[in-house]
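For reference, the structures are reproduced in the following blocks.
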Structure I
Amino acid sequence: MSSFDLLRREIQEYIFDKRWPTLTKIQEASIKHISETENNFILSAPTASGKTEAAFLPAINSIGNWNDGLKVVYISPLKALINDQFNRISELCDYLDINVTSWHGEASQAKKKKLLLDPTGILLITPESIEAMLALRSGEAKNLFAGVEWILIDEIHGFLNNNRGIQLSSLTERLQRYMNKTPRYIGMSATLHDEDSQIAKRFFKNGRDTDVLVDRTRNNLLVTEDYFPVNIKKHSIKAVEKIYSYSQKESMLVFPNSREDVEYLSVNLSKMGEKHNSDTRYFAHHSSLIKELRLSAENFAKDNNHALFTICCTSTLELGIDIGSVDSIVQYNAPYSVSSLGQRLGRSGRRTKESILHFIATDPWELLQGLAAIALYEEGHIDRLDFIKKPYDVFAHQILSILLERSGLPISEFKQLHKEFLNWSTITDDEYRILVQHLIHERYVEVLEKEVITSLATEPLLKGPEFFAQFVSEDNFAVYDDSKKIGGIPLFPGLAVGVNFFLGAKVWKIREIDRLGKKIYVKKAIDGNPPLFSSENGNVSRIIRKKMKKILSDQRELKNYSLNMQTVLNEINSDCIDPENTYFVTTADGIGLRTFEGTRVNKTLQLFFDITNTAPVFHLDDKKTLIYSPETSVDIKEIIKLSEKINWDAEKVYVYLEKNPELINGYIGSMKYKELLPLELQIKYVIENILDIESASEFLNSLNHTIKG
């Protein structure tokens with residue numbers, strides 16, 4: 001029996017009436033497999049392959065009675081993606097007379113209340129909204145989720161290696177306790193490493209096996225590569241001119257690595273467009289812009305009627321929001337991962353089935369890293385994710401949330417809380433005891449007779465919606481043009497009245513700063529030199545760094561690029577002390593070690609050398625994968641030889657960090673709930689999740705063997 005024949009008649013009629021030419025590969029596979037087993041599924045397929053329908057069609061098809069409760073919960077990392085998917089599936093559900101409700105901070109309150117009174121149909125929701133409901137309105141949650149049979153998680157790869165994903169896995173396990181029967185899960189992903197898919201299988205804690213269905217079909221890929229070195233102002237007008245030339249014939253998304261570059265490019269492209277009377281529209285898109293400005297870019301792209309547009313954006317447009325027909329992608333300097341590059345490429349070529357990538361680098365190391373990422377993508381490789389093994393901070397947060405949800409717990413239950421949920425199986429009895437003692441000592445938790453409840457220090461955390469999110473919101477000042485809000489920016493040093501800056505693809509001059517009200521009032525400026533926005537830093541994987549080294553060392557690889565690029569790449573090795581041993585290079589401060597290792601290994605090696613030296617004197621320039629000491633009296637070669645005699649293990653690193661606690665914040669400064677952890681668990685978190693002691697030790701052994709050779 002075909003997959004189409006497995007669908008109900010009314011769904012078949014919808015497909016026929018909408019004149020679908022055929023089901024896609026992933027839709028065929030999901031409908032057939034899901035009907036044949038009781039397993040969970042992860043659908044891994046390229047963007048625009050119909051994953052949304054591949055998840056919803058079989059789930060909807062399996063529901064026997066839509067009148068006895070909410071049946072399908074769709075969870076998305078983004079409000080915008082929820083809105084997009086709401087529009088996408090509403091037509092199908094209207095056809096089938098199925099209720100669909102969006103639930104997030106900006107969704108209709110009236111529709112939320114209606115759903116709570118009469119839970120039916122499909123719910124589209126964010127993890128933060130689930131957290132808020134469980135913590136503050138558990139009675140409503142119990143009624144709302146009782147009849148759920150399916151939980152669908154979109155962009156699941158974005159949840160696998162971060163705190164938000166651990167929170168979501170915990171939330172779904174908590175939700176299951178309100179459901180009348182064990183739900184089935186479907187995860188959707190555009191990019192997933194084979195080894196990561198095994199980890200993803202364990203994301204669902206419902207006792208069912210999980211199968212992975214993969215469609216490896218890709219669009220044809222056309223790549224252009226250019227290098228334009230920056231000027232003294234750290235920008236390249238030639239790079240902007242090149243992007244502008246592309247924008248005159250293609251609708252594009254431009255992906256730099258910082259909001260500073262997003263604004264710089266969008267402003268200067270707009271200026272060029274005005275100068276040449278171009279019809280192309282230019283937009284900026286990042287999280288500091290108000291919703292209306294972001295939506296104006298998205299809506300123009302969707303409804304452009306073949307008008308050309310260029311949207312300069314951060315990762316805000318990397319995920320699967322449908323913005324219509326995009327001809328090409330510009331990657332401005334190097335992506336941090338092959339996975340991210342693949343996700344961005346999936347935004348283009350939906351109509352033509354040909355993805356176009358314009359890679360433009362303005363720095364030699366950005367050029368090398370970008371070329372490595374592109375080569376790996378073309379070879380079919382994806383970098384593995386770095387998973388959080390010991391999520392102490394998320395667990396601490398979830399303890400408080402569960403206490404709120406249940407209005408306290410008997411001591412006997414509280415003592416076993418880490419064993420009650422599969423999500424916390426990596427937390428040992430001793431670690432749980434240490435964590436609880438800290439929460440009690442710091443007044444987050446209180447033992448009242450035979451019950452454990454939240455205490456005084458938890459109350460400030462509950463002011464506003466921030467408690468329900470694992471990501472850290474920037475402390476922005478709101479920016480106003482007269483009375484109209486246009487976005488927000490951090491108040492950087494040097495940002496003062498009279499200073500110009502970029503925001504929303506325009507140049508603004510500061511008229512007034514209200515520090516108490518956290519507001520900045522501006523007017524349009526003609527020109528100006530913007531202060532830097534914070535960069536969106538990311539860990540670079542070992543697979544990219546190894547490819548970078550191969551490109552430099554293997555002439556067969558190097559000959560794949562233009563003579564100009566070969567010259568630039570060869571210059572990277574010009575500071576090598578020994579052409580046969582490229583590990584050691586000359587720096588302004590002496591000799592440095594170039595590792596070509598991933599970010600986690602480099603951080604660990606830097607720490608190893610500091611421990612060997614008995615003082616923190618080594619610096620890491622991870623972009624150049626370089627470790628060095630500005631103190632000329634420190635001989636890095638000698639430190640490396642001494643390090644070989646040390647048995648590197650977690651205990652040795654722990655002792656050093658315990659004696660130097662000021663270093664901890666450098667590793668976990670962005671952790672939202674680090675205050676919930678005692679120093680002991682903060683150190684363990686760094687060892688388990690930030691460093692890579694085993695791989696760094698292997699590198700040192702290999703390096704010392706090379707030196708002796």
Structure II
Amino acid sequence: MSCTNCALSIHKYLENQGVQEPKVSFMEGEVQFDLPFEVKKETLIKGITNLGYKVRGQEEAAPQKKWLDNNKDRAIFCLIFTIPLVAHMLPGIHQIPGMHVFMNPYVQLGMTLPVFIVGMGYFGKSAWNSMLNGIPNMNVLVSIGAMASFGYSLYGTLIGKGMEFAYYETTATILTLVFFGNYLEDASIESTQRALKDLVKAQKVMANMIVFDENHKEVLFNVESDTLKVGDLVLINSGETIPMDCKVLWGEANVNESIVTGESVPVFRKMNDILLGGSTIENGTVKAYITAVGNDTVLANILKMVKAAQGEKPPVQILADKISAIFVPLVVSIALATLLGNYFFAHNTTGGSIGFGESMLRAIAVLVISCPCAMGLATPAAIAVGLGRGARNGIVFKNAKSLETFKDIKQVVFDKTGTLTTGHFEIANFKINEIQNNTGQSPMNEADFKALVFSLERYSNHPIAKCISGTWKTNNATNWSKIEEIKGLGIQATDKEGNQYWAGSFKTLVDQNTEDGHNVYIQKNNALIGWVDVTDQIRPEAKEVIETLHKQGIHTILLSGDRKEKCEAVGNALGIQEIISEQSPSDKLEKLDALTAIAPTAMVGDGINDAPALAKATIGISLSNASHIAIQSAQVILMNQGLKNLPMSLGLGRRTYETIKENLGWAFSYNIIAIPVAALGFLGTWGPTYGALIMGLSDVVLALNSLRLFKKKLV
């Protein structure tokens with residue numbers, strides 16, 4: 001696809017076929033959609049082919065590269081014939097022996113014909129297909145301009161007045177320069193995709209697969225990573241790329257995970273640690289077994305989310321799309337008005353009519369200088385660079401709207417456990433009641449208490465529960481007849497004798513006269529058996545992140561279900577401006593609703609309890625080590641398992657929106673200025689040539705401006 005109108009054509013066709021939610025990215029040359037059961041993929045492929053596009057991957061064998069199959073080859077081919085046609089018009093050139101031959105109209109026709117055939121084979125075919133689909137694209141303008149000048153010149157040649165009607169060089173230069181412009185645009189767009197392409201390359205590597213011979217000895221086979229299956233064993237040496245997500249069975253290594261997390265400092269990995277596919281072993285050797293392949297790997301999911309986001313249209317693009325849809329018919333009408341207006345009303349310096357030839361040149365200049373692509377490219381180019389820079393730094397945006405929405409964020413809400421703190425707990429203390437339920441019964445011994453707590457907490461994904469169950473793991477676990485996790489409270493279970501147990505917060509206690517401030521209270525039939533305390537550390541980067549947000553004028557809020565004392569200790573240590581504690585998941589949801597009503601609000605969280613609030617916030621931001629449901633609910637994921645890149649993600653959103661505005665400003669200004677300049681003849685007799693050159697460069701300007709996003713300061 002060469003422009004937004006191409007994408008609109010395919011989008012319209014797919015919608016007419018009953019396809020749900022098509023997302024077409026002309027920059028990527030991809031379309032994503034939900035395929036209804038009654039719609040066959042083969043029908044869609046045939047329909048898209050009939051529109052004049054190729055569907056990749058449909059060839060039975062690897063296709064041979066065709067001659068003149070890309071804009072660079074077409075531009076070079078056309079240039080060979082165009083240079084002599086243009087050169088003969090230069091002052092003094094006729095003094096060179098043999099140059100007079102290029103003045104012959106039939107020679108000019110012969111030189112122009114190959115260029116015209118190649119040009120119409122590409123632009124003409126695309127233009128015709130786009131008109132059949134009801135959304136004429138930019139190639140309609142180029143085709144009309146080239147056909148007008150070629151037809152006018154051919155008519156003059158056939159009636160014997162070739163010298164008076166000689167505009168063959170106009171035809172050739174239009175087609176050649178537009179091919180060159182398209183080639184430059186292709187190259188510029190490809191550079192905006194470079195971060196994404198780096199991720200794609202990281203997916204395709206060679207791997208040392210371990211197999212065992214008949215003597216049970218290890219044998220290595222060098223295989224392509226995409227042939228690996230879950231459970232395969234691999235050997236990864238220093239300097240090699242990890243082929244797929246896997247788990248370390250043996251060995252230790254320092255791993256560079258920057259391709260996924262954006263963090264260039266190597267991380268130490270040992271037995272039972274997870275290795276992310278696409279990362280690189282900087283030093284060390286490990287044996288590992290594959291845990292995920294293909295589309296199930298972390299890297300593949302990042303690519304999937306980034307590509308889906310590229311297909312999304314942020315609100316700022318809607319106006320540009322509406323204008324692009326009517327742009328070509330509007331320009332054709334302006335060109336026709338230019339032709340008639342100049343022919344009947346314009347005069348030259350001597351007061352006479354400028355003639356049909358000059359009027360036609362001005363109309364052609366209007367056609368070729370106009371650029372609907374610029375309006376269509378303005379947003380996708382900036383979005384591609386923004387998403388690419390984010391992915392390269394471990395920031396994954398699930399949709400393009402999030403990038404734009406970041407500009408409005410005025411306050412950031414943080415969960416405490418696992419977000420502002422590391423979530424890596426250690427058991428600090430525990431106590432077993434001396435007398436239980438005031439019955440005089442003997443207290444539970446330590447081994448039984450630990451086994452009971454483990455039996456309850458192993459069913460929870462909360463970081464505190466994971467810490468306790470991991471530390472007190474035992475084979476002497478209780479088998480429950482019923483057990484469930486109640487959000488914001490804890491774990492409730494019933495044993496086979498009908499006794500009811502709780503492992504939960506202070507809110508679960510029936511008798512709240514007991515000592516407050518502990519993490520987990522254990523009860524049996526509403527009688528307190530004991531309690532457990534754990535310690536958690538504040539993330540080392542948290543204070544700097546909070547300070548950076550304050551410098552940017554962003555209000556910070558701590559919203560947690562934890563006790564007031566613990567929340568205030570963390571909040572005050574970090575300098576958070578507002579602290580809201582002891583909130584259930586429903587309380588968090590109501591609070592988020594109230595906060596977003598005051599100002600656009602981002603929520604950062606990592607637990608199951610945070611999922612509703614993440615979905616409710618203006619933008620939900622999840623950490624990569626968050627629970628699955630929290631990641632599903634968030635629009636933005638920070639892949640470095642911490643808050644380090646939060647200010648960068650906010651800055652990237654704002655800078656991307658600024659770039660989109662700059663691009664759209666350029667695109668609209670360019671067309672508003674260029675079209676009248678061409679229509680009024682300010683470009684002279686070389687108007688079509690200048691127009692084609694300027695049009696080609698207009699898209700390059702947008703791409704280059706978008707590429708500045710890779711270097712802009714974000715924080």
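Values quoted throughout were computed directly from the atomic coordinates according to the rules given, and no laboratory measurement underlies them. Please read all numbers here as calculations on a predicted model, not as lab measurements. Cβ atoms are built from the backbone, for glycine too; each structure is taken alone.
Details
- Structure responsible for -12000, with helix-only ellipticity at 222 nm (-39500 (n - 2.57) for each DSSP H run of 4 or more, over all residues; to 500) calculated and labels I, II on offer: I
- Test item: volume of the Cα convex hull per residue in Å³, for residues 248-599 alone calculated as 238, pick one of I, II: II
- Of the structures I, II, the one that 1.4 was derived from, the read-out being distance in nm of label points 7 Å out along Cα→Cβ at positions 136 and 464: I
- Rg and Dmax of the Cα atoms in Å from the coordinates reads 26.7, 80; which among I, II: I
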